[in-house]
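Each structure below is given as structure tokens.
Just so you know, all these numbers are worked out from the coordinates, no wet-lab data involved. Remember, predicted model here, so these are calculated numbers, not experimental data. Cβ atoms are built from the backbone, for glycine too; each structure is taken alone.
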Structure I
Amino acid sequence: MESMKLGYVIHYVPDVVKAVSFYEQAFGLTRMFVHESGQFAQMDTGTTGLCFCAEELAGDAVSFDPVRPERTPPGTEIGFVTNDVAAAFERAVAAGATVVLKPIEKPWGQTVSYVRDLNGFLVEICSPMSG
């Protein structure tokens, strides 16, 4: 059997265009595609895409609890890797991300931090793993 590869992650959000703008400002990402309807977009994130889809497009096909800033985030995260975690963390917070954990160094040498985006999704900003 052929091995599968992770192609993309989709976040269902109330406002796709707002999410795209936030990720451009907070994390320096570039929009790859935004549908003219404003209901679907993909960011340029390398091999694996980060997409945003309007919650109402899920319709009856997919049932989920909408993610909101005032609620506990789901047990999943998006991880962005950078050599300058402190600067990336400050940029995200300046753009409106909510602080969850300021940058700290882990015993294995990796620096990690956490924020929540404008919709309440958990985002890790971390240094590359060494070794």
Structure II
Amino acid sequence: MTNLRKSSAQGPTQRQLRVGEEIRHILSKILSRGDYSHPLLEGASVIVTEVRISPDLKHAKVFITTLGGKNMEAIVKVLNEESRPLRNALGRTLTIKYTPQLQFRADTSFEEAAKIATLLHSEHVAQDLKKK
């Protein structure tokens, strides 16, 4: 039992990473080809940035973003409401025993990176760097 705790404390296993990446590719194809369509999704470019899968491979958190960040909350809500058909489409292609349940979330890492870059380029930080 201690081995399980150690491996989860160290981060995801190779299998989790591999399956997460496979799910990311499949969902990207499903959403970009229009295999699954919804009126809100037709005009939006949805990008699957990351998939984090649980150690038992039965639950997956899917992080998405849209070009320009438009309608992010609405798109996440639609994808969560319609996760069952997406899960079925995923299951037709995925090659593992169980198809994980999908939970969609907005990926805010790009926004956070932009905030940090803005702070680093601010006059106050540049003033501190010049003092050295």
Q.
Quick check on the output: -17000 is helix-only ellipticity at 222 nm (-39500 (n - 2.57) for each DSSP H run of 4 or more, over all residues; to 500), derived from one of I, II. Which one produced it?
A. II
**Q.** FRET efficiency 1/(1 + (r/R0)^6) of positions 28 and 68 (r between Cβ atoms, R0 = 25 Å, to 0.05) from the coordinates reads 0.50; which among I, II
**A.** I
Q: Using the calculated result -0.36, -0.57, -0.77, -0.83 for log10 I(q)/I(0) by the Debye sum over Cα atoms at q = 0.09, 0.12, 0.15, 0.16 Å⁻¹, pick out the matching structure from I, II.
A: II
(Q) Looking just at FRET efficiency 1/(1 + (r/R0)^6) of positions 12 and 108 (r between Cβ atoms, R0 = 30 Å, to 0.05), which of the labels I, II belongs to the structure with the highest value? (A) II
